[in-house]
Every structure is written in C-alpha cells, then in structure tokens.
1. Out of P, Q, choose the structure whose coordinates give distance in nm of label points 7 Å out along Cα→Cβ at positions 79 and 279 equal to 2.5 when calculated.
2. Have a look at P, Q and say which one yields -2000 for helix-only ellipticity at 222 nm (-39500 (n - 2.57) for each DSSP H run of 4 or more, over all residues; to 500), as calculated.
3. Using Rg/Rh (Cα atoms, Kirkwood Rh), single out the structure from P, Q with the greatest value.
4. Check the numbers for relative contact order in percent (Cα under 8 Å, 6 or more apart) across P, Q and tell me which is largest.
5. Given 8.1 as the derived value for distance in nm of label points 7 Å out along Cα→Cβ at positions 47 and 343, which of the supplied structures P, Q does it correspond to?
6. From which structure (P, Q) was P(r) over Cα pairs in 5 Å bins from 0, in percent, for residues 199-238 alone calculated, if the value obtained is 6, 21, 23, 18, 18, 12, 3?
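Nothing in this text is a laboratory measurement; each read-out follows from the coordinates by a stated rule. Everything quoted here is computed from the prediction, not taken from an experiment. Cβ atoms are built from the backbone, for glycine too; each structure is taken alone.
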Structure P
Amino acid sequence: MKPKPHIVGLPVYKPGKPIEEVKKEYGLEEVIKLASNENPYGSSPSAKAAIQAELDNLNLYPDGSAAELTASLAAHLGVSSDNIIFGCGSDEIIALISRAFFLPGDETIMADQTFSVYKSNADIEGAVSIEVPLVQGTHDLDGMLARITGKTKVIWVCNPNNPTGTIVSGSALTAFLDAVPDHVMVVLDEAYYEYVTDPSYSDGIKLLDRYPNLVVLRTFSKIYGLAALRIGYGVARPEIITLINQVREPFNTSRLAQAAAIAALGDQGYVDECRRLNSAGRVQLEGEFGRLGLEYFPAHGNFIMVDVRVSAFDIFELLLRKGVIVRAGHRLYPTYIRATVGSQEQNQVFIEVLEAALKEQGVLV
C-alpha cells in the first residue's frame with residue numbers, strides 16, 4: 001500500500017517525555033515535568049466538578065455543534081456564536097484550516113522556529129512552506145510581507161511565539177495586517193494569550209472586525225489547565241468559520257471537554273490567580289538565570305527559553321536523570337532548552353539541578 005508521495009519522510013511530532021516513562025526508565029519516585037507548558041496548578045475546581053457531573057453521561061454522544069459552550073464563549077469574548085469553531089485542541093483547527101484552504105503548490109509563510117504543526121499540516125496538504133528567520137527570537141513581520149506572492153494562502157503568526165516566548169507588539173501587528181493583501185489569510189495563534197502581561201500586547205479578537213482575513217486561535221489547554229481534554233477554538237468571520245466547519249469531523253470535542261470548558265470560563269478568578277503566579281514564576285526564573293549568567297529570550301507565556309551554552313541535549317539528559325523534564329531539540333537553537341514556568345518549588349528544584357548540570361559540563365565553575 002503506497003502513501004501519498006509527499007508525506008513520505010515527514011517528521012512525527014514528538015511531545016515532551018511523559019512523567020510515567022521517566023520514572024520507570026530512571027527508577028525515580030518524583031519527577032517534575034517542565035516540557036509541555038502545562039499549568040502546574042491544574043484546572044479550576046469548578047471544571048473538575050463539571051467533569052464529575054458528566055460521568056453518568058459517558059454513553060451519550062457530545063453536542064456536535066458545542067452549542068452551550070459556543071454561547072458561553074461568545075459572551076465571554078464579545079463575539080457572535082457564528083464566529084467560533086471548536087477543535088480537539090487548537091492543533092485540530094490548524095489542521096482544518098490546512099485541509100480547507102491548501103491546494104498542492106500553494107505557499108504558506110511562517111517563522112523558521114515556531115510551532116511545528118503549521119509546517120507539518122502544510123506538508124500533508126502539499127503546500128510549500130516559506131520559513132522566514134526570526135530576529136532575536138521574534139517574528140520578522142517585514143520579512144514575512146516581503147515573501148508574499150500570488151501563491152500565498154496563509155501566514156502563521158504565533159504570539160507569544162512557541163518556543164521562544166517572544167511577542168509581537170500590537171502596533172507592529174496592526175501595521176502588518178494593514179499591509180497583508182485581502183486574499184491572504186493571517187492565522188494569529190494566541191494559545192498563551194491569557195498569560196501575557198505586557199501592555200504593548202494586543203487582543204487579536206478585537207481586530208477581527210477590522211481585518212476580514214484574520215483568524216485567531218486560542219485554547220483551554222494552557223492557563224485553563226484542561227490539556228488532557230483536548231479542546232481549543234478558532235475565532236473568525238462567519239464565512240471563514242463555515243468553510244472550516246465543512247471539513248470538520250462530527251463530535252470532535254467530548255462531553256467532558258465541553259462541560260469543563262464552560263465551567264472554566266465561569267471561573268475567571270482562577271485564571272487571574274494562575275496568571276499572577278506565572279508572572280511571579282517568570283521573575284523567579286529570570287532572576288536565577290541572571291545570577292548564573294545565562295542569556296534567555298524575553299518570556300511572555302508560561303515558559304522560558306534559555307541558552308545553556310553547551311549541547312541542549314546533554315543538559316536535557318542530565319536533568320532527566322535527576323527527575324526534571326524540559327524541552328530540547330530546537331533545530332536553530334541547539335544550545336537552548338525550553339522550560340515551563342512551574343510552581344515556586346518546582347522552579348527552585350529545576351534551577352538547583354540545572355546549576356549542577358552546568359557545573360558538570362564546565363559551563364559554570
């Protein structure tokens with residue numbers, strides 16, 4: 001059986017190592033996972049209660065249109081229900097956009113070090129990915145504009161960018177959107193939107209009325225702490241949402257996910273507290289990196305990317321043996337690791353283990 005020729009050799013997405021695997025492999029009792037940008041504080045108690053209340057309905061299919069959740073989110077965002085589509089994580093919305101709009105030979109523009117799912121889905125559809133180098137870890141919007149051609153279908157802007165954590169300011173973003181031709185879709189991935197505290201950052205949802213070619217992606221996996229339930233969403237003009245919906249599989253989000261997301265939306269106090277704790281954790285890590293003389297990208301999400309000055313894989317392995325999982329393997333930043341901002345206690349353990357590893361490698365004396 002022969003697959004499509006253009007998918008042969010495509011890389012398979014590799015998530016962060018699971019805690020259970022690391023415990024078993026290294027004989028550890030305690031493991032701290034700082035590899036997948038999960039919320040270390042978990043989900044809202046109201047979300048957990050909503051999941052519990054749904055357990056008697058596991059024999060029933062979910063609402064394929066997620067009507068109740070759509071109405072709740074529309075009210076929260078100040079948009080219409082027909083502006084919203086839900087997916088199995090925002091990853092699925094990326095796949096659906098690619099399925100709906102790319103033809104073989106179409107071009108799509110993205111940063112050269114960003115969320116890998118943009119390129120992998122373009123590759124699956126036979127589109128050509130134009131990768132524009134980051135400038136000091138940040139999207140080069142002028143460089144992206146310069147690469148637009150008659151074949152360009154979609155531009156991806158990850159803001160904050162994963163893995164570098166940098167942001168594009170609101171003024172830079174609107175100047176960019178003003179210059180993008182109307183026939184080119186701009187997908188603004190704001191998976192970490194709720195964590196950003198920088199006043200220069202803009203809310204992409206508020207730009208939708210002004211830019212009909214804009215799609216904004218967000219998720220319940222990060223600050224809402226519902227990563228295991230896999231639910232994210234896209235917000236755009238109704239005509240775009242209709243087209244994406246036409247290639248969506250039925251029942252793509254579960255009853256548990258929908259119920260938990262509704263409850264999580266209703267507990268914005270919990271979101272605010274997670275944002276506050278994350279900000280304090282970022283300051284903690286930045287201070288420790290400064291003490292150790294390590295350079296890092298300005299962090300605006302719930303993760304930080306730091307230069308360990310030797311092979312990131314070597315440091316990754318040393319940390320792993322001590323029960324701390326981080327992320328390495330960023331092709332353009334071979335000496336950088338990305339670490340989730342954990343709790344104060346998790347961060348302290350991470351720093352202690354990292355400092356010992358850097359001394360072992362001769363980076364520190």
Structure Q
Amino acid sequence: MKTLYIFLIVILILFGSAWIVKYYVIRLGEAVDKEVSKSYYFHAIKKKIVYAPMSNWFELGYTELDADPTSFKVLAEEFGKDKNSIFWKGVKQPVDFSSFYVDENIPKDNQHVYTKNSTTDLLTIIKGADPATYKRFDTGVDTWDRYWFRDYKHYFYEDTKLEVDYQSFKRINNTLAVDTNFVYAIINTQTENGLTNRGVIKKVGRMAGVIKVINSSYAFIGNTVILSNWKNEFNSIAFDKIESLAVLDDRNITINKILIHDGKIFPDVDVESLVLLDRDYFKDKTSAYCDGQLIPNAQASSFELVSDDYSRDSENVFFKTTQLSGVVAKDFRYDYATNIGTDGTSTFKDGKLVTR
C-alpha cells in the first residue's frame with residue numbers, strides 16, 4: 001500500500017509539473033492562421049489569444065490579448081480583430097472598427113492612414129494622407145524607397161507629407177530631389193543619441209539646366225554641382241563651364257581637375273598626385289588632410305594611417321589634425337581593443353596623453 005501511495009504521488013508530481021510547464025512555459029497552442037501570421041496563437045491552456053512575434057516569445061515578448069478568442073481573426077502579420085476591436089501587436093487600437101483594413105502592410109480605415117510608430121503601442125494617424133490612394137512610391141532609385149509613399153495629391157517621406165510641387169517633384173539620387181521651383185536635400189543621418197534624423201529639406205531655388213546624376217550623393221543641374229551626404233547636408237558650386245569630370249567615390253569627385261570633397265572645393269589640392277587613404281583621409285604630393293582639414297606639418301611623402309583617428313609620417317604622430325608631442329613615430333602603435341595608442345613610452349587615449 002505504501003508503495004502504491006508513493007507511486008500515485010510521483011504520478012501527481014509529474015502531471016503537475018507537466019501542467020505547470022505547459023501553462024507557464026510553453027504557453028503557445030495552435031496558430032490562429034499560420035498562412036497569414038506567425039505571431040498570433042491560441043493559448044495552450046487558457047481561453048486566450050496570444051501575440052508572440054514570429055512565435056519567439058522568449059526573446060521578442062509575449063502578450064495575452066483582451067480579445068474574444070471565438071471571433072478572433074488574423075488580418076496581417078501584426079494585425080488581428082475580434083468582434084469588437086482591432087489589435088496591433090496584441091494591443092487594442094483607436095481606429096474605425098467597421099472600415100479598418102491592411103493594404104499591402106499599410107493600416108487604414110475609411111478616414112485615416114496610420115503609421116506603425118516604434119515609440120508607442122498605438123497606431124499614429126498620418127496627417128493629410130488619403131486612404132483610398134495612399135501607396136508605397138517606387139522612386140526608381142534604390143532600396144531607400146521603403147520610406148517613400150504618395151497619394152493622389154501629396155508625396156510622403158517617413159510618413160510626413162511633403163510641401164512640394166506634386167506634378168514636377170522628382171528624386172534625383174539617394175540624397176537629392178527637385179521640383180520645378182526648388183532643390184531639396186534628403187536627410188538620413190545618425191544623431192548623437194543614435195536615432196535617425198530623416199527629412200526632405202528645401203535648400204535653394206531650382207537653377208536652370210539639365211539634371212545629370214553623378215553618383216548617390218552628387219548631381220549636376222546645368223553647370224552647377226550639388227551635393228547632400230552624411231557629412232554635409234547640402235552645398236552647391238557653380239562653374240562657368242564643365243570641361244572634365246572624374247568620380248573617385250561617393251564623397252570625392254574632380255571637376256576641371258579640381259577636387260570636390262563632401263561638396264566643398266579644394267583648389268589647392270593637386271589632383272594628379274591625389275591619394276584617397278581612407279574615408280576621412282587624403283593626401284597629395286605636398287599635404288595631408290583629415291576630414292577636409294589640412295594636417296599642419298604633415299610630410300606627405302611618408303604620411304600613413306595608423307588607425308581611424310591616428311596617423312604619422314617619418315617624424316610625427318597626429319590625432320586627427322593635431323600633432324602629438326614627444327612621440328617616436330616609427331614605434332607608435334594603436335590597439336583597437338583598448339582604444340590606446342602608444343610608442344612604448346607615451347600613451348594616448350582619444351588623442352589625450354595618459355602616461356609618459
């Protein structure tokens with residue numbers, strides 16, 4: 001009898017453990033509609049609908065919906081509805097229930113187009129967008145098109161309506177656009193806090209002439225070269241005549257054998273001896289430059305890079321454009337793991353002397 005009791009207790013413990021694991025750990029039952037979404041599931045035990053992004057609830061999160069499981073339907077990967085409410089990522093949304101739909105992954109109802117804002121659990125209305133005609137806009141330039149939309153009378157970039165001439169607006173390349181009246185810079189830069197700052201910014205009146213794309217950052221309009229890139233939001237340089245053009249990379253071109261670096265003209269650089277050392281460094285037969293600035297006292301013939309920020313010639317070591325004193329150039333090394341530069345005696349971090 002005692003053995004039977006022990007056996008029954010063990011069975012109960014195993015059954016209870018399995019139930020606890022299923023209730024608190026497994027959680028996910030069958031997908032509501034796996035052909036449409038891999039993120040909405042029936043709970044394994046509870047009479048609940050569960051939102052678990054791509055079924056990876058352990059890493060990406062887990063939400064039990066306040067939804068009616070018997071009437072719940074999946075609308076798209078992140079969207080669902082029951083008999084009363086619309087859900088996005090498992091959260092009820094303040095939209096028009098009767099007319100809400102998802103059009104090519106764009107949430108809409110009869111009154112509004114919505115954007116999926118990463119900073120909130122609620123959909124945000126896109127101001128000025130017409131639900132019936134709002135679509136993704138293929139600009140024909142590159143994959144940055146995912147930020148562009150339009151309806152029957154407006155263009156939108158990053159869900160913001162653009163105040164441009166609708167009939168004549170044209171994107172030139174990754175970073176420039178025009179309409180009949182103005183030239184625009186398409187801004188896509190990283191801010192200090194890591195957020196992306198985007199926008200289509202009116203810069204100058206449209207100059208006369210035929211548009212010619214140079215690369216992803218530069219273009220001509222007539223005899224004026226224009227640029228917008230991550231280093232220089234916008235600049236334009238007018239030439240009397242364009243006799244020659246050479247494209248060195250996205251940041252550097254030469255016009256009439258004059259260097260244009262990040263949209264700025266460098267008339268004193270000898271382009272015949274120009275060497276692009278790295279994205280921020282270049283030199284010619286007499287001088288070396290960092291981020292468009294002359295490095296004083298650098299000997300071009302022996303100038304070389306040590307790291308992204310440190311360089312040297314046969315006699316001197318430099319941090320960006322600053323010469324470091326008392327350093328043996330031939331012995332200077334940089335360790336990326338510690339962010340330390342040293343010649344074995346003097347040690348520097350971020351260009352500042354640490355020990356000597």
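1. Working: P: 2.5; Q: 3.7.
This figure was derived from P.
2. Numbers: P: -11500; Q: -2000.
That value comes from structure Q.
3. Values: P: 0.96; Q: 1.17.
When Rg/Rh (Cα atoms, Kirkwood Rh) is calculated for P, Q, structure Q comes out on top.
4. Answer by largest value of relative contact order in percent (Cα under 8 Å, 6 or more apart): P.
5. Corresponding structure: Q.
6. Computing P(r) over Cα pairs in 5 Å bins from 0, in percent, for residues 199-238 alone on every structure in P, Q gives 6, 21, 23, 18, 18, 12, 3 only for P.
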